[in-house]
1. Where is mean count of other Cβ atoms within 10 Å over residues 116-123 largest, in which of P, Q?
2. Going by distance in nm of label points 7 Å out along Cα→Cβ at positions 172 and 244, which of structures P, Q comes out largest?
3. Between structures P, Q, where is volume of the Cα convex hull per residue in Å³, for residues 76-123 alone highest?
4. Which structure, out of P, Q, was helix-only ellipticity at 222 nm (-39500 (n - 2.57) for each DSSP H run of 4 or more, over all residues; to 500) calculated from, if the result is -13000?
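What follows draws every value from the coordinates through simple rules; no lab data is involved. Just so we're clear, the structure is a prediction, and the values are computed from it rather than from any experiment. Cβ atoms are built from the backbone, for glycine too; each structure is taken alone.
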Structure P
Amino acid sequence: MGLESAGFAPVALIERNRHACDTLRANRLGWRVLEMDLRDFIAHEHPYAYDVDLLAAGLPRVKSPAAVKRAEDRYERELLEATVWLASEVRPRAVLIENVPALITDDAFVDVRAFIRLELEHLGYVLHWQTLNAVEFGLAQDRKLGLLVALRAEAAERFRWPEPLAAPAPTVGAVLWKSMAARGWRGAAAWAAQADRRAPAIVGGSERRGGGDLGPTGTKMAWARMGINGGGIGDEVPDADYQWDPNGPVKSFPKLTVEQVAILQGFPPHWTLRGGKTARYRQLGHASPPPVAQALGQRIAASLSPHGGPIS
């Protein structure tokens, strides 16, 4: 959605999660959604993929080599490798990869960065590495993104990372108090006054284990300080009879709904999500915030098409 807002028209979208695919199809009838594992994508079977302007990948969290203990732990690394090899096949004018900030900054990922550099630089790409924070682009969420933008020489000279917005980011209370009051809860304003800070990063959790919650223990504690029970996702916001004790047990605090998580992630209210509650929450938690993607897409588009023109 963010790249679309920046002017890109998707040629194909590759996603293996059926609920996420249903979401994409529900929102954009004209998009070609391929429900498959990226590792199984063979470019010559999809000739429309050749010579696109941009290959963009929002990939699952890559584990450091030291953290890979089992064969299944290599899955995320294999997806990253498949993305880089796909770039060598389809030869896009630009490559955008989003992952954890540690991929860009930590010594534990030196070998991963070396692999990417080796594979892309010999194809003529110039690599730009950077971390950005969603809070710098108007979201009430401290969400750091590790980013790689690779462009060919002429476009690379024109590329500049997007600048943070001049206005300070809003707080959780400021962006969610109206939704908290939607069913008549009279304590919504008092709750919003306590939630006068930015949210920790929204996380979707692993599809292989667990249910939908707002993250590990430290993250749940941060939510609790804002008067939110981070142990799960709520079905509805509080009603008019709800009694909130900010000093009471965390289990009695309201839970965020999927719709509220979407607000914190920068999704507009008209964006439809498919699947059950946990599936919908995970789609949001795994997504790149659209406002950040739009800012990135605009800078990439300006580098590729300085005088305007269609992009894909």
Structure Q
Amino acid sequence: MTLVSVVIPTQRRPVGLAAAAGSVLRQTGVDLSRLELLVVDNDQAPSAQAMTQALAVQAPFAVRYIHEPRAGVAHARNAAMAQARGDFVAFLDDDEEAPSGWLHALLDVQARFDADVVFGPVRGRLPDEAEQHRPYLEQFFSRVGPNEAGLLDHYYGCGDSLLRRAALPDPHAPFSAERNHIGGEDDLLFGQMKARGARFAWAPDAWVWEDPAPGRLSLRYTLARAFAYGQGPSAACAAQSPPDRLGVAKWMAVGLGQAAAFGALALVKWAVHAQDFAFTLDRAARGLGKTLWWGPFKVQFYGLSVTT
């Protein structure tokens, strides 16, 4: 029988962790005897240990605590993969909350399409007081896809996904530690899998809520993140062996055009107080990221030690 490991990486987000882990405990439509939950604590101090132990007491399946003090999202994910026993590994972020049918929906689509990776929608859930740029922020923290389940010719991020362990290049440490500080370790992995012929699928019913931290509900954060997202295609071409220099040049040229066009349009929209100003500025930032993708321009979101 298939064993499924659900992994939640976390770093000092007790409220979010409680919501995410609690939603895993409420899953229905799956054989709970073939399920395990792994909480990976990426804090230098074992700050999530007590909460995880309390969850284990009430859980109808095994709950295990993993302490990975080396800061970085790739380290955290790899620590889970090294100890996960499942034939399939589902990832849920510590700012996400899944409805009761989430895991069943992921597994159903995986079986129907014999997929190596299955992705589900993410619905950004903002507090009532977050009024400025609300439509843009809700979209930014969401993931949308087709209305129907089916195969994909592209991939999304690791949060709200199901991976077949046997399809991974390295079943025990598939995520590149080089991406600890800037993120994109999932994009790099899925890009490698796609090149090897992996099958990606979409499960529209496997949706989750995402509750972004209050400090992220600003253009300062989202535009920096958009810039980093934009760096992805250029950086991915550069990371190939041998490097795809033509691809790098192509994406840099595309990005330069996008940055110029959408930057100019954003300036006009800002001047006339247009409602969709933030959407346009976001596209300019992503274009600029494609052009300025190397060394000193890399934006660090992960891999920061938290000691206080």
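1. On the way: P: 14.9; Q: 22.9.
Once mean count of other Cβ atoms within 10 Å over residues 116-123 is tallied for P, Q, the winner is Q.
2. Checked P, Q; max of distance in nm of label points 7 Å out along Cα→Cβ at positions 172 and 244 sits with Q.
3. Once volume of the Cα convex hull per residue in Å³, for residues 76-123 alone is tallied for P, Q, the winner is Q.
4. So the calculation was done on Q.
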